[in-house]
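Got some structures for you, see below.
Only the coordinates and a few stated rules stand behind these numbers; no lab work does. Keep in mind it's a predicted model, so treat the numbers as computed, not measured. Cβ atoms are built from the backbone, for glycine too; each structure is taken alone.
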Structure I
Amino acid sequence: MEKELKALLVSGQRENKRILLSVLRDLPVKPYVVSTTVQAKGYIASHQFSIVFCDELLRDGSYRDVFASLRANSTATQFVLVMRDGEWEEYLEALKLGVEEVLRPPLSPIDVDLTLIHAFRHSAIGLLSQV
């Protein structure tokens, strides 16, 4: 039996959400969709996620706020930054913070698929280490 992953999508961008949801639709992934840091923090406090996709900039903050909240609750959750405006320095800063992957819009389904494969592998390794 496949383990269902929970994914949190934090985005105010309609196109990002559409692509992410279309890729997740046929996979054993339960998506939760929010558009602000406040909403994301609420879900992070009450749910355990396998992966979080988060836009670089949100209406009420940035990915850093969501990332800090996530790491305070879980170090195992994969964090994927969707970086629209940042350049090389911002990319390196995100990696130094501990962001596992960075995607650039427009998101392509193959990039999202590869990111999910990494998350599934990470989740499987985590399950094996608990045995």
Structure II
Amino acid sequence: MVNVFQSSKSKLHGTNGTELYHFANIVYKKIASKTKRRPYVRSKYFNKEKVFLDYFWGHLETKNWNDRVRRLAYYNCALDLITNNRTEPTIKNNPNKSNEILYRFQGKTKDGQRFAVQIVENIERKEKFFISIFPFT
């Protein structure tokens, strides 16, 4: 049985993808303005280590438009999960890169919808990157 983090945030609201991008970008820019370098949040699960946010946007661009919109709706909840979560994730080695570990956390939005967040850790550099969000059934 996998533990599920209960987020205090709700999904981003918007009638179309452009609005969701706008709202997610506002949240991202607010975090990015706190540092001169790469934007990050500190994670309770990883003992207040930094989890960098910039990889997510590149990964999102590889998806089709409908999938991007579906994933972006959970952006606020994903950041809440990364920052405040203490539950155990599913952990596995990246089959494509031997120097990476994949962490998959599960969460619920304020209104009960389930989602998953993936974080990848580079073992050599000891850096963690938020890479993906998706609805989870």
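Summary table below
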{"read-out": "Ranking I, II by distance in nm of label points 7 Å out along Cα→Cβ at positions 18 and 58, the structure that comes out highest", "value": "II"}
{"read-out": "Origin of the value 12.8, where mean count of other Cβ atoms within 10 Å over residues 34-41 was derived from one of I, II", "value": "II"}
{"read-out": "When relative contact order in percent (Cα under 8 Å, 6 or more apart) is computed for each of I, II, the largest belongs to", "value": "II"}
{"read-out": "helix-only ellipticity at 222 nm (-39500 (n - 2.57) for each DSSP H run of 4 or more, over all residues; to 500) from the coordinates reads -15500; which among I, II", "value": "I"}
{"read-out": "For 3.9 (distance in nm of label points 7 Å out along Cα→Cβ at positions 10 and 122, calculated) the corresponding structure among I, II", "value": "II"}
